[in-house]
Structure 1
Amino acid sequence: MKISLITPPSQNIEPLIPVFKSKNIDVLKNNISYDCDFIINTSCASVHILDNFHKQFPKIPIINLVLDFYKTVWTCPNPHGYNFDLYKKYMELSSELWCLSSEVVLRMKEEGIKTHCEIVKIWARFFEYTGKIFDRRYILQPMRDYKCDKNFQWLKRACYELQIPIAEPKHKFIEEQFQQTIAECSFIVCEYHETSTGGLTLLEGYRLGKPVIISDSIYQGAKDYFGNKAIYFNDNSYEDFKKVIKETWENTPVLDIDECINYTDNFINTKEDMVDNMIKRFKVLKND
């Protein structure tokens, strides 16, 4: 089997390629040939490449792996010039959409996209931290800025009002520094109203015994990954969010790291799990 994998540098999809190859799936990254079985696109940022490939080979089935499909993104000012209308067109033309959480599927349905959605959970990039894991008394917010999210900067505001230190790497720390920041925080927060996973750093930190706070929003995809393992706040109330932050700061839960590792080992996908799920879908689609 051969696939054309379209993905921009900003998406962390490249680690899947050697896994595909180990399972006898030939991968052409941002390239295509007539004998590809599927075209897989991973981002609105690369939909122009998908458009070009589809025009060359209109009979090759398309799958969109939906990593970032938020109303708060496509209704924001668009400095990068992403073509969201073209992206939605190719969602409609896809044989299947692979979504990271049921919350993303909900948003698809609300936007009137009728293509079948299959939940394919993404893998978490766990790391073996060689330093000491402890609480240096600061809160970590690991996500990029989603400036149009209704809860944007709730954590920064709450930490200012409560005089609590906060770390916001915004994907700019080098790897060693980022791992240390996770290992030494008090807990991790994603205050956003809408995400596909809440950010995989939540899982990386939870595996190190760090408590996680997320919104109870119907569009918060982290719920699929954490269930009752997370601490929740009322998405419609800043005051409740601030109260949860204050209570968690003053009485920070101490998690059993062995239990956290066991949970992430048994309920969170590896790269191999994700690729296996994709291959199962390839086989189903080829037989349809």
Structure 2
Amino acid sequence: MDDYKQKLRNYYRQFKTVNPDIVAWVEAISDRQKEIIETFDVDCISVRNYDLPFPKKQFINNISSMYYKGRVGRRLDLLVYYSDVPLAYIQYGSPVMNRPLNKWLHHKFNDFNFKLLNEKVVDLSVCISFGNITKYLGGKLAVFVSISKEIVKLFDEKYNTNIEVVYTTSIFGKSSLYNRVRNLDYLGLSEGYHSILTKKQIEEIKRAYRIAYPHRKIKKSALAEHIIRMYDHLQNDGYKLSFEIPKTKRGVYVCDKLLPLKENLNYWYNRWFLPRRARINREINKKC
């Protein structure tokens, strides 16, 4: 799994552009986060709409090892704050089906359909902490915030939904971030190609497809060609391209027990934050 993760990280790296302003900002915020660790109080946690002076896509790609290309459909971008210090980024989005989730939803909702999907289910598409708080399991803090009643309600209020299920997928397989989070169940792996491609790769797929299948009409959805489907056809029929799209093994996680925010915060603080802080302090004291 480590080789798979590293290969995927290396693949995503070619699409990233480092923004020095974001890097410097995160370093400054990290220093401010260090000042709150010893007196950390969950009552100081709040959630706001994204309000940073950076484009959202750029910011995500500078704090994450994945590559985020944006998404269509409904979306709500939020930041987790400690007083006035940012800690984490959360994004909810329109649900996108995968096999483990589909099976689970049909078991939960006997008469499951597309309308019910959009009314009851939301995708946690971005969930990441940044800065010094990551050492203290700030990522899990973000997860607990994201599966809290009051925070999911923000999506309901924006889109007139009645969300009962929050799900997420981890691009690197089974995830240490989501592992052992209370009320977040692991459903298994969903395997398939991702759609992170360069313009040159896309053009090569189109050229090869026209040559291989001159009589086929290239289908479109929302004015865009089904590039991955075209690539898959070429691969299955043995046509060689100058590149290979790695398949992703996404871990699928789901929560249908949304608890009050305060309850989730207190649980995270006692179960995860306090033990990690104690361990880090012990290690620091040994070095002194």
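Who wins on mean count of other Cβ atoms within 10 Å over residues 93-100 among 1, 2, i.e. which is largest?
Ranking 1, 2 on mean count of other Cβ atoms within 10 Å over residues 93-100, first place is 1.
Consider the structures 1, 2: one of them gives 14.9 for mean count of other Cβ atoms within 10 Å over residues 5-12 as calculated from the coordinates. Say which.
2
Given a value of 16 for relative contact order in percent (Cα under 8 Å, 6 or more apart), point me to the structure among 1, 2 it was derived from.
1
1, 2: which one has mean count of other Cβ atoms within 10 Å over residues 37-44, as calculated, at 12.0? Before the final figure, lay out the partial values.
Working: 1: 22.6; 2: 12.0.
The read-out comes from structure 2.
Bear in mind these aren't lab numbers, they're just calculated from the coordinates by the rules spelled out. Keep in mind that what you see is a predicted model, and the values were worked out from it rather than measured. Cβ atoms are built from the backbone, for glycine too; each structure is taken alone.
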